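In what follows, structures are represented as structure tokens.
A short reminder: the numbers here are calculations on the coordinates, not readings from a lab. Treat the numbers as computed from the prediction; the structure is a model and nothing was measured. Cβ atoms are built from the backbone, for glycine too; each structure is taken alone.
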Structure 1
Amino acid sequence: MTSVPAPKRGRFKIFLGYAAGVGKTYQMLEEGQEMRRKGMDVVIGYFEAHGRKDTIARTEGLEIVPRRKIEYRGTLLEDMDTEAILKRKPEVCLVDELAHTNVPGSERLKRWQDVHVLLEAGIHVLSSLNIQHLESLNDQIWQMTGVRVRETMPDWVVDQADEIVVVDVTPRALRHRLERGVIYSREKAEKALENFFTEQNLSALREIAMRHAAHEIEDKLSAQEEAALAGGAQTALSAEGPKRRECILICIDERPSSAVLIRRGRRVADYLRAECIAVYVSPDPALAHLSQEDREAVERHLGFARNLRIRTEVIEGQDVAASVVEFARAQHATHIFMGRSLSKGWTDRVHGSTLNRLVRLARDMEITIVAERRR
């Protein structure tokens, strides 16, 4: 009996924008239409019209897979029917709003998880995303705009895309679209112009999107160069010796601000192409010394870190500073991230300032102290 080979993973292309209305979905549909004209089997897995006539017109001639209906709290809601798409087996599937949270009761929590299922089945996927939905940027977006984005997704999902296309328009042109009622209804547009869609906010978001795309390109080129070197003859080491591998250690505690540390550490690790480890120091590995509330908070932070593909460790020790530095040296860490105001659990375990002691002990490492930000 011969085994059936697994299908080759589909290609993943993301149309990235800095705000609603820049034209991500329109460009995604345009490419879908071009693929259809070339004879490819293309379907729309999910499309959100938002009443935009020009965008709706781009769907003409493309097959739309009917949405799945799910009852939630007495209301019938609709979402993408991933199983129906798998059964249909198209060559290419268009999936709008990648960061969307699925209706409760769905097999998977997020739409990007559904997209991964399609890709593993060998289906090529085109999708759309706004830069503010990246988890590592959540605090930065909040500081800039005053808006806390609730629907977020791990950065590594975008990193796995085969191609990213930045769909760009000037902030002034985008605001003009809002004023004309092209993006939202008149009433909603007026509120948006006064709040999230100020020219200052849009300019900052646009710059972030451009920088992220540039980093993705640089990262992929570096990976290709490394693969080419690995596949060729072994090259002589340079006079400086082998390049040092960066490693970032994130020291978390039970405070909510640990989430800020985790996001910051993950983003810096991505830019440095470094390993990333989140640690919690405890006299008891089972965290039994903590109250139930604090224990749940620590476990929530550790789970959050793992979701961002950060390795997590609970270090057993009474002396927080010494335990962190000892672990950091064993892992060849080059950077340590920690909060400015340490929790009561940290400061009670040693005399003096844990932060000051850690800085003295880790003179050979770079220490980044992240202060709590408040708007």
Structure 2
Amino acid sequence: MRPGWDVVWLSDIPWDSLWQRPQQLATRFPSDVRILFVEPWTLGHPPAFRPTPVSGRISRVSFPFLPLHARSPGLRRLFYRVGDWPPAALALFSLQRAWAQMLAGFGRPGRRRLALVQNFLARPFLPALRADRTVYDMIDAPLHFAPVPPRLVRHWEGLLREADRVSVTSEPLARLARAGGAQDPTLIGNGVEVARFARAAPAGDLPGNPESPILGYVGSLHSWFDLPLVLNLARALPRARVLLVGPAPPATREELERAQAQTPNLFWIGPRPYEEIPSIVRAFRVGLIPFRRTPLTEAVNPVKLYEYAAAGVPCVTTRFTEEVRAWGDAARVADSEQDFIAASSALIASAADPAPLLAFARRHDWDEIAGRFVAFCTGDAA
């Protein structure tokens, strides 16, 4: 029998941030696998400079990745210059390699080591980890998420070429990965904890008139979120509540605060712990995906689509990606603001049958997806 695996998980989000694909997959690896979750050292999250247990077999440790998508625009500009100036970038990479040497001792004797990369900026120090296998799980279009200095693009392309296996979450990402140098990327999409969302009791303490139906959105409210569209939706349907749940960068936060003051049926309640999200979504009459179409969103496989479906909530989405064609009855696709408002209004007036939505969600349960992902990462044949 071949020895088992221990995993160094190189993430682009902290463990204690929004509960997303990294945490959903990591917590579903087999119980005999130990995981060191290497998270970005991020302002606003307490750092762990030594491996700190978060469960019986998962520990997290903070690491000085180059934070090109820092929340502050000033910090983003600063770190872009660091990455774009060779002496500064070389100094950072030298520090990272030395820091990574301290992580290289992770794992048990006789186990194989898997480097599971979700942050391509780990590539400069990957050799220091002495991994037996490297898997790149490409979960978004990294060159479109935040400006990347041109001289660092080679690390993304190098990782695509050098990784033993590459997984992606959407077909547009697969095309992007192949263009960057990957030979045979494997599609393993996102998912949902169906039972958690299907069984949750609807939240009863949400803002606004409790008799008014809720048009809701859960997720980040960044530049890809079409706030003017949502404002016009709220104004067009004054008898409904429009509820936004999730973090927003400073510029968007200011817009949201002004919009709330002018639109009495619009409510932004900020981020909520993952444990509360199923009950919040179960209170929605309609789930919203009001994304602008950008090079980033064209490659997105949105978790919220599956969460809405698992809660039995119909969805209205913009055509931000051609992937919407594969969602069938799980979403109504709007090609204009008028279509978006009309579809939302129609779903308020006539409740959707939850059975097809639940069937769609069950095909994307995280347990099934994690099983495929673990086999892809640790199996002897990709």
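Highest-scoring entry among 1, 2, by distance in nm of label points 7 Å out along Cα→Cβ at positions 18 and 250, is 1. A value of 40, 26, 22 for semi-axes √(5λ) of the Cα gyration tensor in Å, calculated from one of 1, 2, originates in structure 1.
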